[in-house]
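Below you'll find the structures, each written out as structure tokens.
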Structure I
Amino acid sequence: MNATDFWDNQESAQATVAEMQRLKAVTGPLEDLISSGEDMQVLMEFAEEDADSAVELESAVKELQLAVDRVELQATMAEPEDVCGAYVQVQAGEGGTDSADWAQMLLRMYARWAERRGFKLEEIDISHGEEAGIRNATIAIRGEYVFGYLKGETGNHRLIRISPFDSAGRRHTAFAAVDISPELDDNFEVEINWDSDVREDTYRAGGAGGQHVNKTDSAVRLTHGPSGVVVQCQNERSQHKNRATARKMLQAKLYQMEMEKRDAELSAKRGSKSKIGFGGQTVRNYVLHPDQYVKDARTATKVGNPQPVLDGDIDTFLEAFLRWTLSSQNN
């Protein structure tokens, strides 16, 4: 990178910088642990003769334990795609208007989680419900290890509450499906025959009305024939930009399908079920009535107050899933 001609080829230079950042994300925390361990040895020597050093040592031990936990957690995200950003797709399921409202609540939950962590957020596509909420939506969350943290969210999420849309005040159950795909960069190769295997449809994107009404067919929908995967993008006014984003999303979906197939094959060899690609299984239950709690159906992690979770405080569940996958692999 210090070479005088390093930036002559912008594309190659940016790929090198990205690779360096990924490597530093792995080696940096390990180097910090080594340094902290050396500091700990010095403190232990001082603590034998000095009471103040003993107090400082106790505090340092707690900080080191937290650092070890973070490194252990990162070790669960060892696949190349884990360091990538992620496409988060939320789709309303059974439950009518309640389901559409629930899908919007989930979308907000992931957006708030991204904001808490300082990640960048972009709306890719959204289809609003007839009365309230959304029927489906896709957002991109960009930052280091976004996919690694969120990959366990794929599956069905169930909400149980008193419906605000039921005049009789009855309890309703609503479902929404979440699908997480990695936002791949140019380092990942996905073979797609764009001419024969992919059908492209253009349509007029939905707008806010007035001067914002779209007058051109700028939205793009891509359908991959062999797999049946469908992606669409309408966030840009430029059809060219929407097509480029839709292509990246299609590549991400197909890559993720290959990874799920790989994991299923590995799990079959180990004699256990694959931990990725949950199909129709419920990932998490969010109960607002009569009790109030959120419980993960896989790890049994349970939180008694649902509101912070719905406001984006989901790290407890994300980390529990990662540790659960690690223990499952070890078993």
Structure II
Amino acid sequence: MNAHLLIDAVVQQTMVFIAQLATAGGVRTPVAQLANQVFLDLSEELQSQGVSKKVIADMFGMALRTYHRKVRSCRQSQSEEGSTVWEAVFRHICRHEPIAATAVYQRFGQDDLDVVTGVLNDLVSSGLVYRAGRGDRAMYRMAAAADFATEDQDSLRALDWLVWLTVYRAGPLTRAQVEQQTRATSEQCREALERLLAQGHIDREGEGDDQTYTSGRFEVPLGQSHGWEAAVLDHFQALVTAVAIKLGDGAASARLGDLVGGSTWTLDVGKGHPLREEAVSTLARLRREVEELRERIDAYNAGESAAEPAERVVVYVGQYVREV
């Protein structure tokens, strides 16, 4: 398998996907921190795969010292608990603008000076912050936020769907684990979980910090606009998980009877083709068949207490039609 070639192609398509999400509905979602988050997540995932930090640094084309500094800038600030240095510095500038460089360095004195300087330069180069002057005399002011997405009722509703999806797919989870997986703040996560509990979408067991959350069902009704973010994520996660399991099993080919995997077919039909209608209605037909199967399974499960751990068979399907 040519992993390098495949990675290049996957990254390219992922960037297209992210760009579409960032501009969906006419908004311009800030993506300045995306590179840092990708770096940190990829680093942590590589470590979980047993790769040493020295090798990871080499994979990124960095010296080990540079790699460690980059990681520190992406992880939590020592001066402000619960935030990365990037997030903390940006938030501090927004609250106290205009603010002098010396005041920023003083506020984040517990963090690495080079890291704070790097964050300030990144904020300026990304266009999120304006800088006037140089060195210690520099003054910083946040850029206009007119074109940035803001947290409103729709954002809270979207978070509820994402939290629900996370609990359903990965539960039982503690609140801390939900926060980690959704990247929501502690307050946002707590409020979302309380709303979902009140609506009967999730269940809670245990006491205190050991409380766990589970959900036996997740569904975004067909034709509903609310929850589309979670629906897209669910489809994406299903696809990625299937491929990841396949790769983890060492499989580089598919067999008809495989329980894990996916297939893609291209059906070439013209406007007058006798099988065109059957081709374009494939998704609708599959949706009906799987939905009917799910309803029969749910009805059976409602009347039975399973003696063995349950299995979840995750099926994902998609379709698009384009002119050639």
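Which structure, out of I, II, was Rg and Dmax of the Cα atoms in Å, for residues 57-160 alone derived from, given a value of 17.1, 60?
This value belongs to structure I.
If you work out Rg/Rh (Cα atoms, Kirkwood Rh), for residues 65-232 alone for I, II, which one comes out largest?
For this comparison of Rg/Rh (Cα atoms, Kirkwood Rh), for residues 65-232 alone, the top structure is II.
Out of I, II, which structure matches -15000 when helix-only ellipticity at 222 nm (-39500 (n - 2.57) for each DSSP H run of 4 or more, over all residues; to 500) is calculated?
Matching structure: I.
Consider the structures I, II: one of them gives 23.7 for Kirkwood radius over Cα pairs in Å as calculated from the coordinates. Say which. Before the final figure, lay out each step's value.
Values: I: 22.5; II: 23.7.
Source structure: II.
When distance in nm of label points 7 Å out along Cα→Cβ at positions 129 and 313 is calculated for each of the structures I, II, which structure yields the highest value?
When distance in nm of label points 7 Å out along Cα→Cβ at positions 129 and 313 is calculated for I, II, structure II comes out on top.
Can you say which of I, II returns 10 when relative contact order in percent (Cα under 8 Å, 6 or more apart) is computed?
II
Matching task: 0.05 is the computed value of FRET efficiency 1/(1 + (r/R0)^6) of positions 113 and 249 (r between Cβ atoms, R0 = 30 Å, to 0.05). Pick the structure from I, II.
So the calculation was done on II.
Given structures I, II, which gives the highest value for mean count of other Cβ atoms within 10 Å over residues 193-200?
Across I, II, mean count of other Cβ atoms within 10 Å over residues 193-200 peaks for II.
Rule-based calculations on the coordinates, nothing more; no lab input. The structure presented is a predicted model; accordingly, all values stated were derived computationally and were not measured. Cβ atoms are built from the backbone, for glycine too; each structure is taken alone.
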